[in-house]
Structure P
């Protein structure tokens, strides 16, 4: 959930960029691009990657059905988010502010609801389904995903991007606890 707080920080920035794009027809393409890069790497590759590679299969092994169950819903929402991020990236490349804002609005709405579902439902189900030892095994598996899929310094790079954007757009930063448990740390 600590990762969610940092993601929400950048969602709040994205909302401000989208508002600017809607009202003025222009937007800071560099900032929008940094937000998209954050969502592609920190939110998707790291956070969603760990869920899809480790958490969801482990939950399904415990009897949670994918087709009509919570993991299937989460995966579908991850895919929807990816399509909106691709749309934002294309709009940035083409300099289409209002198209960017449209994709951003859809992404904002979905991802905020998605985070609430995970924080208040999915993670609670997982906490009850897994023993303390199984949770430790999942944490070790998450660490392996991070080491194999994310390079050294990636977490720090995207946390700096998140904080720089927050400062520029007047958005509150995630609490310090969120930074203590990075999703993309690399030990080596």
Structure Q
């Protein structure tokens, strides 16, 4: 999130961030967003007694309040560790981006670096993709490859992947903002 907001502030991405939403009131990103002049909203999930769709409706209401619509908005997930309901995904079809610390479709879900190391993969990396109703299964926008070293640990591999994440997520948002992304089924065409 910070890399995206800083790229926007440096005028490298022609898009206006309007709100950062967190389900955790103590999330580090909230302070970062405020320091960069972006409004923040907290929609707490801890102790929320309603269903997942009720929670997502609250999030969608906040997006609507800030003018983020299915026609003109982009929702970027960054550290938002909740599975979004199909209703939310359908409403913002091809307008919700996520980043995953693996070369999808390999190693979806949690602990991707650990999965790659245990599997004996020679390469890992990160993927920016549009969110669909599956777990890390949406159309792939951009990927970065990271070679796995013989002595890598989850921590060392994660650090190198994170550096790449900070490069490709802003790049994907920039492509979206400049209307350079076309979705054709599962294929992403970048013009």
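Computed from the coordinates by the stated procedures, all read-outs in this text should not be read as laboratory data. Values in this document were obtained by computation on a predicted structure and should not be read as measured data. Cβ atoms are built from the backbone, for glycine too; each structure is taken alone.
Brief remarks follow.
- Which of P, Q leads on FRET efficiency 1/(1 + (r/R0)^6) of positions 14 and 30 (r between Cβ atoms, R0 = 30 Å, to 0.05), largest value: P
- Identity of the structure behind -22500 (criterion: helix-only ellipticity at 222 nm (-39500 (n - 2.57) for each DSSP H run of 4 or more, over all residues; to 500), calculated), options P, Q: P
- Which of P, Q yields 0.6 [distance in nm of label points 7 Å out along Cα→Cβ at positions 6 and 150, calculated]: P
- The maximum of mean count of other Cβ atoms within 10 Å over residues 46-53 over structures P, Q, that is, the highest value, falls on P.
- Top of P, Q by distance in nm of label points 7 Å out along Cα→Cβ at positions 62 and 86, largest first: P
- Identity of the structure behind 21.5 (criterion: mean count of other Cβ atoms within 10 Å over residues 94-101, calculated), options P, Q: Q
- Ranked by relative contact order in percent (Cα under 8 Å, 6 or more apart), structures P, Q are led by P, which has the greatest value.
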